[in-house]
1. Could you tell me which structure in P, Q was used to calculate semi-axes √(5λ) of the Cα gyration tensor in Å, for residues 100-171 alone as 25, 16, 9?
2. Determine which structure produced the value 15.8 for mean count of other Cβ atoms within 10 Å over residues 180-187, calculated from the coordinates; the candidates are P, Q.
3. 0.65 is what came out when FRET efficiency 1/(1 + (r/R0)^6) of positions 116 and 204 (r between Cβ atoms, R0 = 25 Å, to 0.05) was calculated for one structure; which of P, Q is it?
4. Match the computed value 12.1 of Kirkwood radius over Cα pairs in Å, for residues 68-123 alone to one of the structures P, Q, and report its label.
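Here, each number is a calculation from the coordinates, and none is a lab measurement. Because the structure is predicted, anything quoted here is derived from the model rather than measured. Cβ atoms are built from the backbone, for glycine too; each structure is taken alone.
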Structure P
Amino acid sequence: MTRLAVPHFTLRDLWLSTFAAGLALAYGAAVVAAAEDDPWPDLREALFEDRQIQPGDGVIRLEAPYRAYDAAIVPITLAAEMPQTPERYIKTITLIIDNNPAPVAAVFTMTPHSGTAKISTRVRINAYTNVRAVAETSDGMLYMATKFVKASGGCSAPASKDQDKAMARLGRMKLKQSTPVRLGQPNEAQLLISHPNYSGLQMDQVTRHYIPAYFVQDVTISYGNETIMTVEGAISLSEDPSFHFSFVPEGPGALTVEVRDTEDAVFTRSWPVEPEAGS
């Protein structure tokens, strides 16, 4: 998989360096940062150096609740507001949660086959924070949309399943489509991945020990021989990651998903796609 070039650190480097100071220190630093500091200038420099970032109006839209119902599963939608054409399209979207212990939640890489480039997922939010979507278009320009979200404790919230049940279902996937598939047009689908996505800040409620970080690191979604989207994830993605996405099939084929986690376990599944008659 082609990885997004980040000047000073990758997503894996970021969460490793966060944990190096100890779990308690990481959690405390996040709370202090939320209350006193603005982490964005340092994040901006580390991720994008001195590149200009323009307002996202007309290019990228970010949807997020002002006050989250559950900080461990905050719904986020990233949507292109420009036509996606082979000549110019949104190539990557970097989802950043400023005050999370690992601020870069995910990097979505797209192609001209990514349909409308509208993505929905669920994230953990650890403290009141700005959430940012930085889109890079295929001509190398950067655009940003920002929302402020009131939520706290999402990264340390207990898992909803016990570890034995979570591991028994590890890597299972479902694909949902609400409408018949039409050739040559954007079609929406939802991918659900069974994985505990442990953040490293969660405590086992029986042993009172912290559960080591263990999460989905890479997702590749393909149709036939064409890549639709890749996702580089980190600890801020919620338990049992879910992704709404779109794709443009040019003929009959299969949607194939490959998932790799931080223990290098690889899970693969394919679904045949049956276009609507006459499409």
Structure Q
Amino acid sequence: MNSRIYQGMTSHCRFAPRRHAFRYRMFWFAIDLDELPLLDKTIRFFRHNHAALVSIHDRDYGGKSDGDIQQRIRKHLEDVGIDEPVERIELITIPRVAGYVFNPVSFFLCISATGQIRNLVAEVRNTFGEIHHYVGTLEPSDSGDPDLLECRIPKEFYVSPFFRVNGEYHIRIKSTENRLRISVDLHDDTGHVFSASMDGESREMTSRNLLQTICRMPFFALTIMTKIHWQAIRLYFARGLRMFEKPTPTHPSTTPSSNPQWWMRLRTACVQKAVRSRSSVSLNPEVGIPTEKSE
């Protein structure tokens, strides 16, 4: 069985306009999409497209197009002109736990018949109910590490209100038999401004390991949204960072929110108010901290 469970850490660091970093313990699954029917039948507490303690639902991935997850991801590859044969697709994600799911980012690793990871689809969600799919071709790193793959993708999607929609992502993936590390670095015209990574050790996908993972971190999946908002509050009030208004999504790879929930509308209103309130003060361009205007 190719599907695995990973336990490890996620870390985020903003380098500009002010440094802010944090780390959390986390778990995630690496699901071979061809194995979903087998996992549904053989792994206790896990179901595909049905309610369970842990589950994967087709409607949670790939956007709004027809078909199952795999068909949607293959369509994203075709849409950007990638026609290289894909033997199998591996989904790196946090599953639904007790029916709840929110993944800031899920990765689809597209693997050739020779077992090499060739292409990547990164499915990014923001807290406004929108989804964007980044597609890239992975190449060996210049570092000399044979297990390290990388690609560069222009930023096209509004995620954090503290960054504009510009710059370039540098994605690195190192996958070995016992470990997986994925890092994402954002560079803009000022330099290296943000870095995020997930780094974990592999475990066999079994009913026992699944239950042990959930018992070890029972509330991680359920508190992702809370942690995102807590860090945003710290950045705005404690760090004094400027917010940028969310543009209306127009990119063809972006799926707009079709039915925003009340908390999504509230978040949008809060960002708009913060942008307007900061417009009444001048910003120190070095650190983005507001200072009173002088007459």
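1. Q
2. Attributed to the structure labelled P.
3. This value belongs to structure Q.
4. Only one of P, Q returns 12.1 for Kirkwood radius over Cα pairs in Å, for residues 68-123 alone, namely Q.
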